[in-house]
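Derivation of every value follows stated rules applied to the coordinates shown; laboratory data play no part. The shown structure was predicted, so the numbers you read here are calculated from the model rather than taken from an experiment.
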Structure I
Amino acid sequence: MTEPAQDPRVLRDPYATYAAMRSVCPVQSLPAGGGGRTDYLVTGYAEARAALNDPRLSKDTSVFFAGKESRRRLHPAVARTMLATDPPRHTRLRQLVTREFTTGAVKQLRPFIARTTDELLDQWPADGPLDFVARLAVPLPVMVICQLLGVPRADRPTVQGWSAELFAAGEPDVIDAASHALAGYLEDLIAAKRMHPGDSLLDRLVAARDGEDRLSEEELVSLAVLLLVAGHETTTNALGNALLALFQHPDVLRRLRDAPHEIPAALDELLRFDSAVGVATFRFTTQAVVLGGTEVPAGVPVLVALGAANRDPARFPEPDRLDPGRDAAAHLAFGHGVHRCVGAPLAMAEMEIALRAVLTRFPRIRLALPPDRLEWRRTRLVRGLASLPVLV
């Protein structure tokens, strides 16, 4: 399983492969391709939780790749986001945005999320198949995060296209070009906001940079990139994965359709069942670490498979069964520890509002294709459907 994203069978169902690996050992070494490098893959829940919060596992890519030759030309603002830093720098950057994504702050966005959801659903055709991903799962979180950041409405489709290209597995030139296009756009948007300040999140980050000098210019652009991309990519995948899971469990679909007030309580289980992030972002050992009885040497990447951990029967009995009554709050779909997804409350609100609206307005919604004919995105980092054809 050196490149799971290239195997269509593993793309459709990585969990059988993960379970087989976990049964042998929850932490295993894997050849990483060229250069003779070895990575370590974590598939056990306890081991994943420990790895995600272990300060000996660094996320500082500038340290890991220092002195290594690379043909990549990612824009620095994309290569060095907050996700690629360690405390104390990570702590300082995170504090600037955490207050924007508290439950209370997200509550103020709920009317906009609901209104936008209804506007998108109003455009669904009355008959014939439609792509749930293209018609709701993509545009809704894009519109929400762009609204929060103050991206002009006319620019949002273009911005979303660049963001999608950043996850074009196996196409490094496409990824690199998109990184420069997106960072360049945000540099121009920041300059415009300096000329004409507003009240968006990006305006407040500009003020923090210019007024209190707590951000360098590169950090400001990098935070904008991260918030824009992470603010919708994972939610897009989570929505598609959740609806597919309901289609594959018609009893749960009927239950939530008939009692939509139960949807908020079911969200953690839906996120656990099919995590929108298959493998957590880059980490490497700064010293030798023992995980799950396996000694991981210093200086090697550690891939934490969140989806595998969420299906570990040692933590979640009968993990392949979708059980809306299960207490799944300890899932790792948003990560764990100091790097846990800062936007989790926003993602949960978007999922709740969108799923409630879809099941209420379209109670007969169903798959338009057999599950084995669905196309999955070819990337190891995120797990999501390229499209989800449905009939309403």
Structure II
Amino acid sequence: MNENTSQSQTVLISGGSVAGPALAFWLHRHGFTPTIVERAPELRDGGYAVDFRGEALDVLDRMGLLEEIRALDTEMGDAAMVDAEGRQYATLPAAIFAGDLEVLKGDLTRMLYEITREDVEYVFGDSITSLHQDADGVLVTFEYGTPRRFDLVVGADGLHSRTRALAFGPEEEFVRHLGIYTAIFNLDNYLGLHHTGRLYAVPGKAANIFTARGNTEARAAFHFAAEGLEYDRRDATAHKRIIAERFIGEGWEVPRLLKEMDTAQEFFFDANAQVVMDTWSAGRVVLLGDAGYCAGPTSGRGTSQALIGAYLLAGELAARGGDHTGAFAAYEQQMRPYVAEHQALGRDGAERFFMPAPTQEILDMLAANAPENTRTEPVRLPDYTRADTA
């Protein structure tokens, strides 16, 4: 660690999903004192499968987690595209929807929590309500906890980041809708699928089910095309009603999936969108992952961006002895080309998401041109180990 950096330099991270705990891991490794505040009352265990691609695998390796993550791989194979009667008419190659490695998001979140909880303060069931910066730090007030001061604040709180709203402005200035809404939920693997899935698609709508956790469980999703729906983001009952109204009368397993959705213990619903900003930092506040540069689910790169961004942000802070101004600029400079490419992928993916009954030839062509085979903007991962002793 540089001599200009105090071992007690404090960093508040808003968000306890993937980006936040990954950053906390590296910050602690470099000698900082991170605290994570998470709005949920406990560790989030829901969500769909997430992919790791390219340099994200290197980050996992440097964290000592790669082999543990590999043990949780969904090992997802090709999936069947089916019609309203359940008849298969095409095979969806795994290369289109899965990365080099795929695990359930809840499994990844729990693993990151387990490797950081002894060294990182976690505050569940609370959230930031205001940020007041001065020359020496940031005074943070919370919905429930007492105000506290930190040297730096990181918003790793996702697409609807409260940190971003407080430090940069309202959501509508930065969030760009991709025209798709998605609901994801857990259920039994009642179809008896084995490391595979089924996808049903009609114009503007799709439903799918994939196996999870060694085929003992499944995850299902509904997707539909729409722009700018008005609803309460925290009202799951309203979300399920929206889905039911959109999918009533559809064939295949849709009626059964709607019933399963009603009783699902884990349920998620949101718009597919991107976050586009001119800068990711404002004074002592900086954004990480989806909060600053969400590429959208159709990019398949959100988790990789979060892991790589966390590694670079913590490393640059360490390399510059805690000088946040220089560190934030270097972090952004390294991530910008990478993010720009992935956001382009996300937009392209959204445009072709509801392709009408694609032929096998088209699906095979898409698999051959999957993002990992066509990428042009790799991100360099510096070796920051020397920053720990500099």
Structure III
Amino acid sequence: MTIAISLLRRTPRYLILTFLAFVLAACDVALPIGGAGPQLRSGTPVSVAMLLPYGSANAGDELVARSLENAARLAASELNGVEVELTVYNTAGNAAQAASVARQAVQDGAQVIIGPLRSDAAAAVGVAVASSNIAVLSFSNNTEIAGGNVFVLGNTYENTAERLAGYAVTQGRNRVMILHAQNLAGEVARDAVQSAVSRAGGTVAGVTSYEFSQTGVINAIPDVMGQIRSADANALVITSDASAALPLFAQLLPENGLDTEAVRVMGLTRWDVPSQTLELSGLQGGWFALPDPNAAAAFNARYTAAYGDAPHVLAGIGYDAMRAVGETAATTGALGVTNLAGATGFNGAGGAFRLRSTGTVQRALAIAEIQDQQVAIIDPAPGRLGGPGF
């Protein structure tokens, strides 16, 4: 195939948005679902704008931006039957600048936007280009901004909870206790697990929250153990990750009588990152979900061969966005929301995925168990997801 990639990074001359744009970007605006979107002319490149946080004051944004861009280029080089013209626009990690360059991208002829990175910028971009019927494939995982012309391609609690709960119920782990922090992330995770367990046919046996502190974790232990016993729970979902309360719960719960054979411990986060998490005694035999390890390893190898270093952990989202755009363009000749969500699925950096009309992403995940401080796949990720995203 032929690929034409423009390396031009445009920065705006003026960063002043109108008052109305600021108001819309700050509000929870319901945007209409787009139609067929821009029609692509046969034999001409697909014009893709990529919004990245180059120039950001946030430490690490430059590295993330470079890795996302590299991954998108890699995906473009692997497409068949379509030519891509990629133009990168700098957002400086700023929502107002992201909205400004998004409008500039549309004026420059962009037929679809991939990025930006964070939810505030993605929401602002969605508003800025809504009247142009341009789809935005953001790298955010905040489902609150999904819908209308905005997709969120980041990994979500909803997706992980759906996979984990579905598997757990089939294995008889159908009375689920939920343990979450008293903060926004914990509450979002709790709601995701509750919905997923109900849809899978299980029962939420109890919910316990804890103050987001070491003292809060310690004080929560008696309540957790009391509810598990009184509700006869046979599964416990801990929503925290290894950088927060997970290690402390993994130590204290078994010390206070949790039988991890009778009550299967499960997590919404990656327990293999960092790898030291696998050594926690309270997580042995526990379950978590992760992308298809074979697909992820193959993507990492191709990326390293192309660019000489390992991809950032978020790089695969940039790859997936370009795959979705390229494959949809090749098969439908248009790039509207309905075209992107109407596809039966794509082959991404971590395996199969598809876009839903709600603006969210569904990813095929594997179920892993920690066995002797190692990751063992006990239920492989499906090779495809049935039906379109509607």
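Starting from the value 1.00: which structure in I, II, III was Rg/Rh (Cα atoms, Kirkwood Rh) calculated from?
Working: I: 0.95; II: 0.97; III: 1.00.
This figure was derived from III.
-12000 is what came out when helix-only ellipticity at 222 nm (-39500 (n - 2.57) for each DSSP H run of 4 or more, over all residues; to 500) was calculated for one structure; which of I, II, III is it?
Considering all the candidates, the number was obtained from III.
Upon calculation of relative contact order in percent (Cα under 8 Å, 6 or more apart) from the atomic coordinates, which of the structures I, II, III produces 23?
II
From which structure (I, II, III) was Cα extents along the principal axes in Å, for residues 87-318 alone calculated, if the value obtained is 65, 37, 32?
Details: I: 56, 54, 38; II: 65, 37, 32; III: 63, 39, 36.
Structure II accounts for this read-out.
Compute Cα Rg over 2.2 N^0.38 Å, for residues 119-230 alone for each of I, II, III and report the one that scores greatest. Don't skip to the end; give the middle numbers.
Details: I: 1.21; II: 1.55; III: 1.34.
If we compare Cα Rg over 2.2 N^0.38 Å, for residues 119-230 alone over I, II, III, the biggest value is for II.
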